[in-house]
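Each in structure tokens, the structures are laid out below.
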Structure I
Amino acid sequence: MRIAEVLLEDFDTEIGNTRRTLERVPEDKPDYQPHQKSTALGRLALHCATLPLFGYYLLSDDGMDLAAPKRPQAALAFTTRAHCLEELESSAAQCRQALAQATDPQMQEIFPFRMGAQTISELSRLRTYQRLFFNHLVHHTAQLGVYLRLLEIPVPALYGPSADEAWVG
């Protein structure tokens, strides 16, 4: 089995988890912050929705320098839940296609990730994808779940039952 085939199984699961979480984001509270250091709910929701673009860039580019980006930054101005879900579908489709086409040798290439002269990582494309995109998406989707709980909005069952929903695996 190719590396990409294994990753696609997890990708589809996590995009589904992110979708089910974003479907519950309230449209009337985009500025909600559980703490002054927290990201606003609407911005966090759009970050989750557009993170697969970052995965796409990691799979498609030869490296990344955040001090001199070659790709446009996603606008994180929340408007509606529907827009947020459209962004997820679009970015996930691009990332999924790139992942499906990735060969094992491509996934094993070193992917230099920098901020100007500072090296952030020089790991394989596979490890960079897993750590900087995939784990990042899981982290922020879970963070959205905390926001939902604090707003007393039912939290979806993602890896097992939540206090609000039975899990159907």
Structure II
Amino acid sequence: MKIENNMVVSVNYQLSKKDTDEQVEQTSKEHPFVFIFGNGGLLEDFETNLLSKKTGDTFDFFIDHKRGYGVREEQHLVNIPIAAFLGEDGKFDDEGVKVGVTLPMVDNEGARLYGTVMEISKDFVKMDFNHPLAGQDLHFKGEVLDVRAATKEELAHGHVHGEHGHHH
């Protein structure tokens, strides 16, 4: 079977940053990345590069940052008042809030965001809300492990069931 819309695809891949070759993520044959192809949840160019491949095919492609996670935006660097990080006792949470830590936050509209702590001062915590891979060209290299038709239930739920998928 060839990869096309509404197929469950299992891949083993290595993701690295193109410029530095620094490894970002790696799956394995025992723990592959399994997804429904064409449901809009992945980078468009990732799926485009896998289209029509079949079990056993290998892949090796790059995705430009503008087509991946976008450019780094200065406006996504935000100074948040230190008061937002004080516990009920009025003390700063120096256990959980440290430079380099990524924290779940909520914006003014109630949307959940993740920001990385860049700097801590007496008045504010500077956080970066850019995607960690923003501004990075990506290099995917791997192999297609399996391709099968998605079940009606998987399509209705929007995710893979069974081994390496979601369990209800």
Structure III
Amino acid sequence: MQGITLRTEPKIEDIESVREIVTSTGFFYDYEIPVAVELIQERIEKGIASEYFFVFADFEGKTISYACFGPIACTKNSYDLYWIATHNDYRGKGIGKLILEESEKEIAKLGGRGIYIETSSKPLYTPTQQFYLKCGYKIEAILKDFYDVNDDKLIFTKFI
């Protein structure tokens, strides 16, 4: 998609952008949305000391996609990808892949080698699972009934 700009520095307006992006996807429960917002708020308040890092995609002055990642405590060079979401109006245009690739580059700059991503096994998340597989991630573990009965946690990994 032409006209996309990427950035890693959060802005105060990103608090509402993140809320809007995550809400628009239809993938997250109402109680999950404030968690996404809290991470961007903490980054704005504490800076890099928060250990939350971001990549944002902007299009025509609007933030339309983002990822949030950070180092996993008590590990060397392992990072969690906490959130990656693209506004529903812009899905299917390669923006998520662009954000994920840029996140991988940023993680590498920070000294990261392993990236870990968790998601649900519910049918709603099949496109998400396929996205990670197409981007070179593999399912490392399945934790049965983790989120709920018949809702396993899938842990994807990739080493960069």
Rg/Rh (Cα atoms, Kirkwood Rh), for residues 41-96 alone derived as 1.00 - corresponding label from I, II, III:
I
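Which of I, II, III yields 18.5 for mean count of other Cβ atoms within 10 Å over residues 113-120, as computed?
Details: I: 11.9; II: 15.5; III: 18.5.
Structure of origin is III.
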One of I, II, III was used to calculate distance in nm of label points 7 Å out along Cα→Cβ at positions 57 and 81, giving 5.5; which?
II
Test item: semi-axes √(5λ) of the Cα gyration tensor in Å calculated as 37, 20, 14, pick one of I, II, III:
II
Hey, Rg and Dmax of the Cα atoms in Å, for residues 73-136 alone derived from one of I, II, III reads 14.7, 41; which structure?
I
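Where is relative contact order in percent (Cα under 8 Å, 6 or more apart) largest, in which of I, II, III?
II
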Please state which of the structures I, II, III yields -2000 when helix-only ellipticity at 222 nm (-39500 (n - 2.57) for each DSSP H run of 4 or more, over all residues; to 500) is computed from it.
II
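Each reported figure results from applying straightforward, stated rules to the coordinates on display, with no laboratory input. No experiment lies behind these values; they were computed from the predicted model shown. Cβ atoms are built from the backbone, for glycine too; each structure is taken alone.
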